[in-house]
Structures are given as structure tokens and as C-alpha cells.
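See the structures that follow.
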Structure 1
Amino acid sequence: MVQLSIQVTPSASNDPCGLCGTETATEVGPRLYLAGREVAVCQRCGQKYAPALTALLALAQVASRVGTIKRHTVVPPMEALLDLAHAAENFTHCMASPSRQAA
């Protein structure tokens with residue numbers, strides 16, 4: 001079983017995914033890593049092995065972006081708020097326990 005964690009990356013890098021070998025994101029900030037190792041994981045593998053962590057990471061990235069939009073306004077643009085709501089809904093959906101169906 002693959003265990004993933006979220007770690008903050010202080011500098012941009014273009015490391016290969018530790019699971020599939022494709023290039024990972026290059027931005028600074030939180031990224032997915034194999035638990036206990038310094039090996040980055042791409043978003044596709046993160047979605048496959050840890051969808052809740054991937055959704056949480058996406059929510060954090062959208063919230064960070066929305067938080068920096070035009071700080072002099074009271075309300076961010078509607079598109080940014082919708083992006084934030086969509087990311088929060090995806091995270092909530094991943095955290096919901098699977099429902100059982102009657103036979």
C-alpha cells in the first residue's frame with residue numbers, strides 16, 4: 001500500500017514522480033511526497049493512491065490563490081469564489097464515507 005504525505009517545497013523543482021516517473025509540478029509550496037521519503041509524486045498518482053490528500057492539496061492551492069487576489073477589495077471575484085467552492089466540494093466528497101446499498 002502506497003502512503004503519501006504533503007510537504008512544503010521551498011524551491012521550484014522538476015523532479016520525476018516516484019511512482020510512475022512522469023514530471024511533477026514545479027511550483028513552490030505544498031506538494032505530494034512518498035511518506036517518509038523525499039520523493040515527489042505527480043497529481044495523477046496522488047489521485048489514484050490518496051484522493052483525499054490530493055483534494056486537500058488542491059483546496060489549499062486555490063485558497064492561497066484566492067487569498068492573494070486584489071486584497072484591497074472586500075469580496076474576491078465570483079470566478080475565484082466558485083473555484084474555491086468547487087475545490088472544497090471535491091475535498092468534502094473525498095472525505096465522505098462510502099454509503100452502503102441495500103441488496
Structure 2
Amino acid sequence: MPHTRTITAFLISGIVTAIFIAAITIGGELAPAFKDWLKLTFYHHWLGKGALSIILFIALGIALSFVSTDRDSALASSARALTWVSILSALVILGFFSAEAFHLF
């Protein structure tokens with residue numbers, strides 16, 4: 001398949017970006033100074049998270065496209081991994097905000 005290397009690279013970049021989004025979402029709630037920095041720099045903390053995530057996704061995807069493999073098996077496993085990491089990241093965020101809402105910490 002043409003461009004398998006690039007697709008695999010951006011799938012891996014998506015995995016890292018999904019983890020990054022979960023981490024900075026929770027980090028912003030636990031570290032008010034970080035959330036304030038996002039607000040000051042990007043007008044709103046969600047805009048900051050979005051901008052940083054887009055930059056990470058594109059930069060990492062381009063960088064990895066030079067070193068990733070072009071095997072079809074890597075493409076398939078990367079796609080499955082992205083699916084599971086995205087689901088788990090969403091569940092982590094949901095779990096964090098649910099725990100916060102019920103004052104579990």
C-alpha cells in the first residue's frame with residue numbers, strides 16, 4: 001500500500017496525542033497554574049489544549065514518518081492500538097471528572 005509508512009507514523013502520533021490530551025486535561029485540573037498559563041497564552045484553556053495537541057500530532061507524525069516501518073502489519077496494529085488508547089483516554093478523563101464530581105479526592 002502506498003504511504004503505509006506515513007499512515008503508520010500518524011497513527012502512532014495519534015496514540016501519543018490521545019495520551020497527551022488526557023494528561024493535560026487532568027493536569028490542568030490538578031495544577032491551577034498550568035490551567036492559568038493555558039488561559040493566558042491561548043485565551044481559553046481548551047483552545048490551548050487543542051493548539052498544543054495539533055502541534056504535537058503534526059510534528060510527531062512528520063518526525064515518525066521518517067523512521068516508522070512500512071509493513072502492513074504495523075499499520076493494522078497501530079490502528080487497533082489507536083482505537084484502544086482513544087477509548088481508554090476518554091474513560092480516564094470520564095473517570096477523573098466523575099471522581100471529582102463525587103468528591104472522591
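We did not get these values from a lab; they are worked out from the coordinates using the rules stated. A quick note: this is a predicted structure, and the numbers were derived from the prediction, not measured. Cβ atoms are built from the backbone, for glycine too; each structure is taken alone.
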Could you figure out which one of 1, 2 the value 26, 23, 9 for semi-axes √(5λ) of the Cα gyration tensor in Å was computed from? 1
Work out which structure the value 1.00 belongs to, where FRET efficiency 1/(1 + (r/R0)^6) of positions 3 and 67 (r between Cβ atoms, R0 = 30 Å, to 0.05) was derived from one of 1, 2. 2
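Could you figure out which one of 1, 2 the value -13000 for helix-only ellipticity at 222 nm (-39500 (n - 2.57) for each DSSP H run of 4 or more, over all residues; to 500) was computed from? Show your work: numbers first, answer last.
Working: 1: -13000; 2: -29500.
Comparing all candidates, it corresponds to 1.
Here relative contact order in percent (Cα under 8 Å, 6 or more apart) was calculated and came to 47; which of the structures 1, 2 was it taken from?
Working: 1: 21; 2: 47.
Source structure for this number: 2.
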